[in-house]
Structure P
Amino acid sequence: MFGLQDGIVSTTGVVIGISTGISNKEIIVLAALVAVTVEASSMAAGQYSSEKAVHQMDKNGKHTDNLYIGALIMFVAYLMGGALPIVPTVIFDQPFAKIMAIASAFLGLFIVGYIKGRLVEHKPLRSAIELFIIGSIATIVGIIVGYLLKV
């Protein structure tokens with residue numbers, strides 16, 4: 001859940017920020033792919049390190065989950081989330097690609113939030129709206145930075 005959400009939010013901010021600052025499709029796609037793969041790797045490493053610390057602190061041996069599987073799940077989930085704003089950027093030309101990237105990311109966040117709410121049996125619509133707002137904030141930050149540092 002965390003990797004999927006963060007992949008969508010972070011990559012949308014990157015894609016939208018870069019596409020606000022520059023119109024060259026190849027540069028936007030390259031920067032987005034570099035960002036999503038580096039961030040996915042970092043998230044996987046963080047997942048591994050965090051879980052390893054939990055295992056090391058657990059003196060009762062209750063934590064027996066596979067550290068590598070957890071890291072792999074985080075990596076794949078992050079890439080899947082990051083693909084939502086990248087795919088429209090690859091398929092379409094600017095500025096329509098930017099609109100589609102935002103729309104697909106926001107729809108993805110709304111769906112992920114709703115599913116999370118259903119799984120934990122706590123206000124799925126509220127959960128969906130919360131993720132939508134989180135994504136909106138990251139996108140606005142990306143737009144502001146892209147606009148201010150426009151090349």
Structure Q
Amino acid sequence: MGSRFVAGIVGGLAAGVVFGIMMQLMTAPTPDGGQMPIINMVGMIVGSATAGVGWLYHLFNSAVIGAIFAWALGQRTYTYGTGLGWGAAYGFVWWILGGLILMPVFLGMPAFAPLMMPEMRTVAMGSLVGHLIYGLILGAVYVAMTRRAPAAARA
């Protein structure tokens with residue numbers, strides 16, 4: 001069980017780094033007409049609009065979400081096909097939970113605001129792509145790490 005959680009955490013962190021780079025490069029419109037990197041918006045959830053805080057919070061969440069993947073889907077994820085499939089589905093679920101519900105609400109907007117605001121729809125689609133990539137990497141790393149373990153440890 002422990003090696004599954006380690007694989008989930010490592011997979012979550014690896015995927016989080018890639019998704020974090022994407023969020024560092026993507027920007028969203030601000031109320032004053034400017035642009036802000038998405039990673040800075042992530043930091044705003046915990047009270048700081050800085051990239052450093054955004055990265056720390058994002059990587060913490062990435063590790064936790066990876067551990068949840070190991071707990072919830074680890075026993076179903078044993079080949080690269082299942083890893084990629086469950087990973088993509090898991091990323092999609094987190095796009096809805098995180099990108100469309102939790103993040104907007106924590107930033108003082110209504111749930112699903114990124115889809116309702118025309119200027120944010122491009123950001124919402126970028127977030128979808130990022131969450132799917134996160135899930136694919138998480139699933140692939142998870143399988144790569146757990147395939148090395150004895151069959152009894154994977155069960």
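Hey, mean projected area of the Cα convex hull in nm², for residues 18-65 alone derived from one of P, Q reads 3.3; which structure? That value comes from structure Q.
With Cα Rg over 2.2 N^0.38 Å as the yardstick, tell me which of P, Q scores highest. Comparing P, Q, the top value of Cα Rg over 2.2 N^0.38 Å belongs to P. Taking mean count of other Cβ atoms within 10 Å over residues 10-17 as the criterion, the top structure among P, Q is P, with the largest value. Suppose mean count of other Cβ atoms within 10 Å over residues 82-89 works out to 19.9; of P, Q, which structure was it derived from? Derived from the structure labelled Q. P, Q: which one has distance in nm of label points 7 Å out along Cα→Cβ at positions 58 and 138, as calculated, at 1.5? The read-out comes from structure Q. Calculated for structures P, Q, relative contact order in percent (Cα under 8 Å, 6 or more apart) is largest in P.
Structures P, Q were shown, and helix-only ellipticity at 222 nm (-39500 (n - 2.57) for each DSSP H run of 4 or more, over all residues; to 500) at -22000 was computed from Q.
Rule-based calculations on the coordinates, nothing more; no lab input. Since the model is a prediction, treat every value here as computed from it, not as a measurement. Cβ atoms are built from the backbone, for glycine too; each structure is taken alone.
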